[in-house]
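Pasting the structures here.
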Structure 1
Amino acid sequence: MNGAEKKVIVVGVGPVPRDGALTKVYAPGLRLFAFSQYIHEAGFRVIMGERMFESEHKESTGEPLPWETRLLSFDGDECADAIAEWAQREKPIAIVSTTDVINRAAARAKVQIEPKSAAPPLWLDINGHPMAERQELSRVHSSDAGLIEQWKYLIPALLAGDHFSVCSTPQKYALIGELGALGRLNQWTSGCDLVSVIPPAPVFHEQPPAANTKPPEIISQLNETDFMLLWTGGFNTWVDEKTLFEGVEKAMKQNASIQFVLTGGAIQGHDERTFQKFKARIETSPFKERFRFAGWVSLEDLAAYYKRAEKKGAAINCDLFSYEALLGCRNRLFSWARFGVPIITTALSEITCLLAERNLAQTFPAENADALANALLKLAGEPEAGRNMATRAKKFFDEEYQYKILTTPLIEWLQNPQPAPDSGRRNELYDAQEALLAPRESCLKRIFQRLKKTIMPF
């Protein structure tokens, strides 16, 4: 069987970017697209299963992709059934899954395949730490109920996966700890590296999308002397909307040229509160006319905003201090750098700390509005220095952060995908956890027993 005949099922949450189609593309869709793209380019036949967010659950439109695409059901059980049915019919050499909810479905699918020996090896991508992300969502909604829900996704995946990938080195070590807690660090996996690091990177192949010939209205309204501070993408739970607003407003008081321009906004069905809180703050500001909202825009329009920010401006990322920020990553930074846009960001994640160390971005401490204002004023006052910094950042990312290079561990694994050394063996360490809890009727015991009854596919 040659490479072109080897099938790989790649599943995840969309939408993925398609020319002439969607305006909302989130991190899971970018990851699904990138993995599918480079597995396809490596010579494998890709069958991509795409599950949409509930509010957008329909077939994607736009230009067709160069590999086969299918729509996965929003229902978790039906999603698992579909993956299992595809695997039994298509006989892939492996299943590659991205995003927590799909990882659980892929784990369930693995144990449904008969005979068990025919189940293809399973690569699970965990792009950002799920429990840390859920912790921030719990903070936003003032409820920890979602943490139990996240366990329902995470535990079956960690028990079933044959190999894992994450977005940062800190997340790798966090995941190793979780695998150990579930008994996956055992006699059989000793000496086996179960986790690969695959950071994000721009998904555009060779060239980013060309900017529209006619600039968007908001850009047309700016003067040539205006410094455009650009926000792109969703206001997720990790966004420090308070520091963002206060820091920008402080800078506006001292520099009349600063204009805040936003593309993106609330993430429907996930976090709509953070963005609403940010907008509410702006309503009370004496500078509210200098905060401009474009909403979600096309890739072509987004390219026009990047082009304007590259000329005179910068793009900003503002994180709360959280484990999510320390363990995760920020896709948007990679796109900004690819377009040559100067970057202002908190220095918390692995990539932002690296940018700070190499002087490739203007960074500031988390939750410090004064430091943010000073960083912004420095860039606005020295636009040429900002452009020089952006040029060096672009060179750095172009050379070291290409998905073709970053996905090497995945492509190498697909050349000869194998089950994990402990696959199919009794997990004595996991079984022992129940015995350890037996002496006492505790809340922890009740939670564990409930989880075991409802989520374990084994």
Structure 2
Amino acid sequence: MQGIQSIYFVGAGGIGMSALVRYFLSQGLCVAGYDRTPTPLTAELEKEGAMLHFEDDPALIPDACRRPETTLVVFTPAIPADHRELAFFREGGFEIKKRAEVLGMLTKQMKGLCVAGTHGKTTTSSMTAHLLHESHVGCNAFLGGIVKNYGTNYLFSKESPFVVIEADEFDRSFHHLRPFATVITATDADHLDIYGTEEAYLESFAHYTSLIQPGGALIVHRGLKMKERLQEGVTRYDYARTEGDFHAENIRIGGGRILFDFISPLGNIPEVELGVPVSINIENGIAAMALAQLAGAEADEIRKAMKSFGGVVRRFDFALKDERHVLLSDYAHHPAELEQSIRSIREVFNGRRITGIFQPHLYTRTRDFFKDFAASLSLLDEVILTEIYPARELPIPGVTSQLILDEIKPGIPKRLIKKEELPSLVEKEDFDVLMVLGAGDADNFVPQLKEILSKK
């Protein structure tokens, strides 16, 4: 980073990239960049001082970012290979790094507390950051979601040596990190468009464990298929809901609350209450508390912060919750995540009718897992599917949401609609507990759906 005065982001508006934008702004550097479309998040970044534009045109790159010797270019893998601005920087001999490489640099400068895994990493890393931020330890944090307590995905501390990072396995990005301590939540096969096979996916996690710094720690969920490769001097712990080095006892669920006793080799913490009372957060909370203890947070600090954690936007995000209607949005986009989300809601709202709106994410993921998606969605009382959200992919012949619909268990009401039809559907019909699921853009309709349901 020596001599760098300007940072240019190709794909500045992504949730992960925006945290880095904020970090470099806090360092007093000139920050500019491109994104495909303006959003509320890009508007916030512009208010904070970032110079952004929304057209792929090298002529729009500011003068301050046109000197290779003083400019670092950061890009996201979601950017297409033929992007004109990226080509400009490559041809000009600029230093170009992936977001993950930049995060990796930070884990070499600070003590990285990282959370990896197929699912649960955004909530667990956000919880960890909140626990440390509310303790005497403090932290920096680069998160994959907006934490409701702060309205941001980025936390900054001048004093704390710790940085909390969501470790992304997509295209092996997490191999750039050098964690002091890491949690691995799950290794259910995903991103097979990148990895090809489950074996290659598991090998990627195995390699990740070899990157933990001596003197650090691995906290791994019990029962994972992955084989670890730890360096000498790395302590291994495991965790699960009711067993493992870190676990919960005396779990009480009811009346909209979840309480338990946290059992830990670093010191038990009785009477922990979840700020977001859904059962999957018991495990997420156990992992987060383990990391917080390793970093030196005290029992009373942890207990207080767990109760005050407000959750993450689009992670069990309740837009409406009363006796007549419940509306929530959840980012679950893998069959195992869907199953956990639905079971968790079923546990909290036992006896109520649960309808799920699911927007599949990626053609390849739908092709690889359509039967598993159908099995998870069959836990609902009613299923509403929308078309596939393509993200970075082109259509694959024969791969549509119909594949999932056809596999839904017989007897469960199901239908396939266009996402634009959601408001009129909710207007016409009444719903008890309505879940909007998936990583696409159907979530954009939640404010409208809330308004409709609130009037019923």
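No value in this document is a laboratory result; all are computed from the given coordinates. Since this is a predicted model, take the numbers as computed values, not measurements. Cβ atoms are built from the backbone, for glycine too; each structure is taken alone.
Observations on the structure shown:
- Origin of the value 11, where relative contact order in percent (Cα under 8 Å, 6 or more apart) was derived from one of 1, 2: 2
- Label whose coordinates, when Rg/Rh (Cα atoms, Kirkwood Rh), for residues 218-321 alone is calculated, return 0.94 (choices 1, 2): 1
- With distance in nm of label points 7 Å out along Cα→Cβ at positions 10 and 410 derived as 5.3, matching label from 1, 2: 2
- Source structure (of 1, 2) for Cα extents along the principal axes in Å, computed value 68, 56, 39: 1
- Looking across 1, 2, the calculation of distance in nm of label points 7 Å out along Cα→Cβ at positions 50 and 66 that yields 2.3 traces back to 2.
- Comparing Kirkwood radius over Cα pairs in Å, for residues 186-425 alone across structures 1, 2, the highest figure is found for 2.
- Ranking 1, 2 by distance in nm of label points 7 Å out along Cα→Cβ at positions 34 and 178, the structure that comes out highest: 2
- Source structure (of 1, 2) for helix-only ellipticity at 222 nm (-39500 (n - 2.57) for each DSSP H run of 4 or more, over all residues; to 500), computed value -14000: 1
- Ranking 1, 2 by mean count of other Cβ atoms within 10 Å over residues 90-97, the structure that comes out highest: 1
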